[in-house]
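Okay, got some structures for you below.
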Structure I
């Protein structure tokens, strides 16, 4: 938990960050502060998601994901949807 000068608490969130080329996106799964921009600074990269293959490639470090969740990081709804789709079977 990080306090700013005006006593606001900065929340951590696990979200997707878009990179790649036009018509060929690749997404990084990152941990960042909620008020940071999507393409801005991030704390840690947990994995990536590539939707361009016939079998979508989804790779994530589950130990670090569990660590950040235990530290109070929230999961974005899109990341949560992909976690349910690819990891929980």
Structure II
């Protein structure tokens, strides 16, 4: 499993500012959290969705590919950091 945090540098107010993804070995999203600038969040996993957040249907590109677009600053995070964010917005 891999865990990714991406800051959307060119996000409009209606777009999520932060995106957190838990990825399987094929880089498909298993769980995802989208955090908006107003503090609200949406989330999705393989069995449910909250807000407008949906899991991607294609593998997430590599961090180098994501960052090369210029719209995102993406980094790998620890499983513990992902869990903290997941729990904080799911409760």
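For the read-out distance in nm of label points 7 Å out along Cα→Cβ at positions 21 and 61, a value of 1.1 was computed from one structure; give its label from I, II.
II
Given a computed value of 25 for relative contact order in percent (Cα under 8 Å, 6 or more apart), which structure among I, II does it belong to?
For relative contact order in percent (Cα under 8 Å, 6 or more apart), the value 25 is produced by structure I.
Suppose Cα Rg over 2.2 N^0.38 Å works out to 1.16; of I, II, which structure was it derived from?
I
Read-outs throughout are calculated quantities, based only on the coordinates presented, and are distinct from any laboratory measurement. Owing to the predicted nature of the structure, the values given are computational and were not obtained by experimental measurement. Cβ atoms are built from the backbone, for glycine too; each structure is taken alone.
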